[in-house]
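Before anything else, here is the set of structures, which you'll find just below.
Every number in this text was worked out from the coordinates using simple rules, so none of it is lab data. In this text the structure is predicted, and so the values were computed from the model without any measurement. Cβ atoms are built from the backbone, for glycine too; each structure is taken alone.
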Structure 1
Amino acid sequence: MTNTYPVAPELDVTQWINTLRPNTLAELRGRVVVLHAFQMLCPGCVSHGLPQAAAIHEAFPAADVAVIGIHTVFEHHNAMTPVALEAFIHEYRIRFPVAIDRPSTTGNIPHTMEAYSMRGTPTLILIDRQGRIRLNHFGRLDDLRVGATIGQLISETALDLNSNQHQEQSAAGSGGCDDEKCSIS
């Protein structure tokens with residue numbers, strides 16, 4: 001029995017920070033892509049998610065792993081502006097590229113957040129070298145497990161791309177923020 005993985009939809013964003021030009025998933029094919037969806041006012045993002053993304057960015061060679069932050073705002077829209085985000089990124093010394101998710105014109109859920117069926121922040125998405133979603137995790141995830149999964153994705157060859165499925169979805173919670181995550185109401 002073979003497992004199939006969904007192809008990662010392209011990012012639908014309005015602006016990039018910490019990069020000279022926009023990144024596309026198509027251009028990143030051949031590398032493992034780590035998408036970290038966050039909000040700068042999400043306690044779990046600030047205490048767990050962003051430090052984990054920064055550690056991944058420092059630990060793995062850029063030739064093998066691309067880390068991208070996605071600022072995906074579904075609450076407190078007036079407080080989390082691009083100008084505030086730029087200051088936040090500077091103060092927290094975030095070194096990897098950060099994209100601003102395109103806001104919805106019909107509701108609160110931004111475009112990329114909706115395309116990836118995210119349930120809140122932080123969300124960690126791992127995309128394999130072929131551009132397929134291998135993990136979609138809402139909330140905190142153990143550093144060792146994340147590192148091991150990234151290492152496995154780096155080492156995969158064309159012969160074993162369908163060997164072990166690592167996509168998971170956490171149980172949906174009620175809306176609001178706690179120390180680990182902010183969920184959609």
Structure 2
Amino acid sequence: MEKLAREDAWNLLTEYTETPALQQHALMVEAVMRHFARLAGEDEEVWGVAGLLHDLDYEKYPEEHCKKATEIMEERGIDPVYIRAMNCHGYGICTDTKPESAMEKTLYTVDELTGLIHAACLMRPSKSVLDLELKSLKKKFKSKSFAAGVNRDVIRQGSEMLGMELDDVMRESIEGLKESADITGLRGNL
């Protein structure tokens with residue numbers, strides 16, 4: 001496979017994604033993907049870049065989400081591994097591309113989960129991931145009205161695909177974001 005440099009991926013993302021909140025989401029997914037790659041003994045750079053680019057087309061082409069990103073990435077000669085991973089994150093929502101590899105299953109799972117974690121952090125007095133505990137996140141996960149746009153079924157299905165307990169996926173996602181709290185803007189006031 002032909003690896004895409006992180007800097008090139010960031011430049012591509014920011015060409016199509018100007019909204020700071022969407023850039024922050026991409027950075028959060030990248031951070032969690034890198035963490036899971038380390039846990040799996042996989043290439044952090046590849047997994048991170050896949051996470052960074054997953055919503056490449058979302059800001060400018062929300063109605064063509066994943067389809068437009070495929071065109072953009074193919075035109076740029078980006079390796080199909082990244083294109084397939086990006087499509088897998090939309091499985092059952094806007095694509096029929098079923099996650100098969102560990103990277104694809106992880107991206108499918110943590111995309112929604114990072115949104116829930118971010119919302120949970122914003123509700124904390126510290127506004128930080130650094131003091132977020134699993135039990136607090138689990139309580140937010142169970143509350144359907146909290147971060148109602150987060151698809152909990154995707155998180156559950158993804159955890160099953162990964163063969164991991166939901167608690168473990170949540171715990172490791174929090175850890176991945178703690179490691180990158182400064183980069184992802186989740187340090188809060190700690």
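Comparing relative contact order in percent (Cα under 8 Å, 6 or more apart) across structures 1, 2, the highest figure comes from 1. Structures 1, 2 were compared on mean count of other Cβ atoms within 10 Å over residues 107-114, and the highest value belongs to 2.
Which one of 1, 2 has helix-only ellipticity at 222 nm (-39500 (n - 2.57) for each DSSP H run of 4 or more, over all residues; to 500), as calculated from the coordinates, equal to -6000? Derived from the structure labelled 1. As an exercise: FRET efficiency 1/(1 + (r/R0)^6) of positions 67 and 131 (r between Cβ atoms, R0 = 35 Å, to 0.05), calculated from one structure in 1, 2, equals 1.00. Which structure is it? Here the read-out was taken from 1.
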